[in-house]
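Some structures to go through are shown next.
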Structure 1
Amino acid sequence: MRDNQSIHIEQLLNASIEQVWKALTNVDDMRQWYFNAIPDFKPKVSFKTSFLITNCGRNFTHNWIVTAAIPKSRISYTWTFNEYPGESISTFELCEKE
């Protein structure tokens, strides 16, 4: 069992902050690269969404709650599953680089 361990990934993208923010927060864009089953998403603190993904015969009911939303800067949400214990936090932080 892993507790309180972080995974940090830094990615340089050839895109504007506006484009990346839209990809991270607009449900139609999120469905293209994340999960097609996302029913709705709003980059607003306390927004909640749930959706089911089945993989290799196992169900994963995703429950997300937005915990931070700073436009074009940072989006965070908790991530739990109905079927499995534990909670994760996903955070995307954006910054411009020359």
Structure 2
Amino acid sequence: MNPQDIQKIAHLARLQINDDVAAETAKSITEVLNLVDQLQSADTDGVAPMAHPLDAVQRLRADEVTEGNQRDAFQAIAPATENGLYLVPKVID
């Protein structure tokens, strides 16, 4: 990646950057791409993919209802309801 490529990408993105920033950005992106190439060269045959490096298990609480249905009480104090739904003013024409 060179500074001209960075300037071209910046132009397409409608960004204005100076030559110093373009050169520094090109250098940083080149370093990242070199690291990606280095990682891709590692032999991963026979290695199973994993979501997390530790065999941790998250303890979950039981899925139990702890509060009763209060819909009727909430709708009783609402300004306007119809068929179990709340009615609100129209905000889009």
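For which of 1, 2 does distance in nm of label points 7 Å out along Cα→Cβ at positions 66 and 82, calculated from the coordinates, equal 2.3? Checking each candidate, the match is 1.
1, 2: which one has volume of the Cα convex hull per residue in Å³, as calculated, at 342? Before the final figure, lay out each step's value.
Working: 1: 121; 2: 342.
Source structure for this number: 2.
Sorting 1, 2 by FRET efficiency 1/(1 + (r/R0)^6) of positions 50 and 74 (r between Cβ atoms, R0 = 30 Å, to 0.05) from high to low puts 1 first, with the largest value. From 1, 2, which structure was helix-only ellipticity at 222 nm (-39500 (n - 2.57) for each DSSP H run of 4 or more, over all residues; to 500) = -4500 calculated on? Label of the source structure: 1. In this comparison of 1, 2, the computed figure 1.1 for distance in nm of label points 7 Å out along Cα→Cβ at positions 10 and 26 is attributed to 2.
Bear in mind these aren't lab numbers, they're just calculated from the coordinates by the rules spelled out. Keep in mind that this is a model prediction, so the values were computed, not measured. Cβ atoms are built from the backbone, for glycine too; each structure is taken alone.
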